[in-house]
1. Going by relative contact order in percent (Cα under 8 Å, 6 or more apart), which of structures I, II comes out largest?
2. Using the calculated result 30, 21, 11 for semi-axes √(5λ) of the Cα gyration tensor in Å, for residues 51-186 alone, pick out the matching structure from I, II.
3. Where does the value 57, 40, 36 come from, among I, II, when Cα extents along the principal axes in Å is the thing being computed?
Structure I
Amino acid sequence: MSRLVAITGATGFFGRYIVRAFAARGWRVRILARQPIDHPQLAGLQLDVVSGDLSNKAALRTLVDGADAIVHAAGLIKASSAAAFEAVNIQGTANLARAIEERQVAARVLLVSSMAAREPELSTYARTKRAAEQLLMAVLSRRCDLTIVRPCAIYGPWDRETLTIFRAVDYHLFLRPRIAHGRVAVIHAEDAAAAIATLCERGPRYSLFELTDERTQGYSWDEIVGTAETAMDSKALVIPLPGPAVRVAAAVSQAAARLLRRTPMFTPEKASEILHADWGSRAELQPPRNLWRPAIGLAQGFRDTVCWYRDRRWLAAR
């Protein structure tokens with residue numbers, strides 16, 4: 001019988017890639033979902049769906065029961081308050097750990113954290129992602145093989161956050177942060193999902209890895225914008241914004257979102273993350289290259305993603 005993987009966060013942008021990576025390798029896939037599954041990326045896949053969320057302890061026990069691997073990819077990347085971040089990223093992780101203990105599961109557990117967890121003082125998001133790491137290490141390290149991965153910025157088809165970069169180039173105006181020697185690592189969602197599936201199959205027993213593309217040290221903002229311009233076959237006026245201007249723009253964005261009763265992505269805390277100079281990595285922090293290596297470079301990844309956006313009219317066709 002094929003191995004069983006239990007996945008939280010399976011219906012989100014990156015979670016769907018993780019589901020597909022395991023399914024392509026012949027795993028049986030069980031997912032936690034709050035609503036019926038209706039997404040083109042998951043169409044045709046044989047999935048065992050457990051109804052519930054990270055606050056539903058009975059659903060979590062059902063999710064992990066008998067699993068050979070558990071991938072915890074659920075988490076908030078934006079929230080209306082610190083309490084909301086804590087409820088999902090910390091308490092939700094604690095609930096999952098308790099379910100694993102109660103069911104006495106001895107599976108490999110892989111936590112999808114974030115490179116932001118390196119700098120917990122920058123934001124509530126970063127702090128809660130670091131807290132989730134520490135919680136699982138404290139609770140599960142003796143029972144389960146525990147792997148933590150910290151992906152950098154993830155992009156690819158279906159991603160609406162990275163879409164803003166390409167729309168800015170399409171509008172011929174790109175406002176970027178002015179950061180001396182700033183570096184930003186990126187990775188295509190397919191590569192990051194493949195790394196997670198591989199680490200669950202044959203990764204080291206206790207490990208923490210960062211996930212980037214082949215440019216582990218990352219890219220300058222000028223390189224990112226230039227690669228986006230090439231992929232778009234367009235040019236943009238690039239205006240570097242000093243830190244205070246970025247923070248003011250974030251405050252305005254947050255205030256506007258509150259007036260519209262929306263959850264803001266661009267907040268003063270997110271500005272602190274953006275203005276942090278070093279979001280690069282190092283080769284020794286990556287998974288062993290004899291296990292996994294990224295296959296999609298930035299130029300190819302941006303080009304293919306732009307084509308996908310245009311095919312679906314997320315960007316204007318050329």
Structure II
Amino acid sequence: MRLTLLSAADLRAALPMREAVAAMRAAFAELSSGRAAVPLRVALPVPPAEGLALFMPAYVPSSGLGAKIVSVFPRNPSLGKPIINGLVVVLDAATGEPLALCDGTFLTAWRTGAGSGAATDLLARPEARVGAVLGCGAQARTQAVAIDTVRALEVIRVYAPTRAHVEHFVVEVQPEVRARLAPAASAEAAVRGADVICVATTSAQPVLAGDWLAPGAHVNGVGSYTTQMQEVDAATVGRARIFVDARAAALAEAGDLVIPMRAGLTRPEDWTELGEVAAGQKPGRQAPGEITFFKSVGVAVQDVAAAGRALEAARRLRLGQEVEF
């Protein structure tokens with residue numbers, strides 16, 4: 001058996017953000033159209049480390065067959081390690097044979113950013129010029145790259161509680177985006193007047209207040225991943241039209257929506273899957289002043305679509321390492 005190993009550098013070279021955004025649009029459309037097969041992911045708590053291991057398989061007709069194993073261990077920064085680690089395996093959809101093993105840590109952040117890029121492209125006002133990113137981790141970095149890719153932003157304001165983290169973020173990410181990155185003094189200062197806001201934190205309590213949002217704003221929420229976590233407040237949900245990557249996944253994992261739902265502030269039947277917009281089945285933004293909120297918990301079709309397209313390009317570009325088993 002011959003297996004292709006794709007590192008973070010290989011994946012980034014093989015799948016530039018604009019192509020990753022296109023892959024996410026296609027994957028979401030296939031999911032919402034019923035063409036993709038993706039069971040709810042299996043979450044395995046690891047209590048001693050306060051961690052979580054996630055197992056996520058999917059079949060996407062246009063991209064292939066595969067699965068991801070990803071871990072989320074919030075204590076890792078104190079050990080000098082990333083919070084999120086993972087691997088993605090790509091299988092031959094015709095024979096089931098393993099074809100590739102990909103750096104799932106990078107791919108998770110890249111496809112999550114690309115998912116927000118797809119949502120921003122479909123939902124944000126075309127004339128959007130001011131962005132905001134709350135958070136400075138790996139997920140936040142790809143959020144900035146993604147929204148910069150799909151909109152001609154002039155500035156992206158960045159906020160995190162630790163000023164040194166923000167300054168490091170600006171230095172590292174600025175070469176990757178066209179917009180000027182500007183440290184913000186507070187979350188509120190970052191968000192007020194912004195056209196596109198990305199929330200990418202591991203906070204269990206809201207860091208974004210709906211009262212800060214200007215008419216016409218678009219929000220991407222990607223950080224919270226359990227029904228107990230709520231990084232975006234109920235006021236945001238109450239003011240916005242809600243879009244999700246998958247209704248079933250959102251109901252099982254999106255505290256940003258489930259907590260307001262239990263309070264009677266939103267209903268799942270009013271949520272629109274992003275793939276329904278991408279496939280032309282339902283409308284996206286319906287008025288310039290409308291506030292839109294895309295809540296993503298991540299679905300395996302994103303990983304398989306990104307890995308499948310990256311593998312195809314990597315073979316063409318002769319990237320990665322070939323190993324024999």
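Where a number appears in this text, it was derived from the coordinates with a stated rule and is not lab data. The structure displayed is predicted, hence computed values, not measured ones.
1. For this comparison of relative contact order in percent (Cα under 8 Å, 6 or more apart), the top structure is II.
2. This value belongs to structure II.
3. Numbers: I: 57, 40, 36; II: 56, 44, 42.
Comparing all candidates, it corresponds to I.
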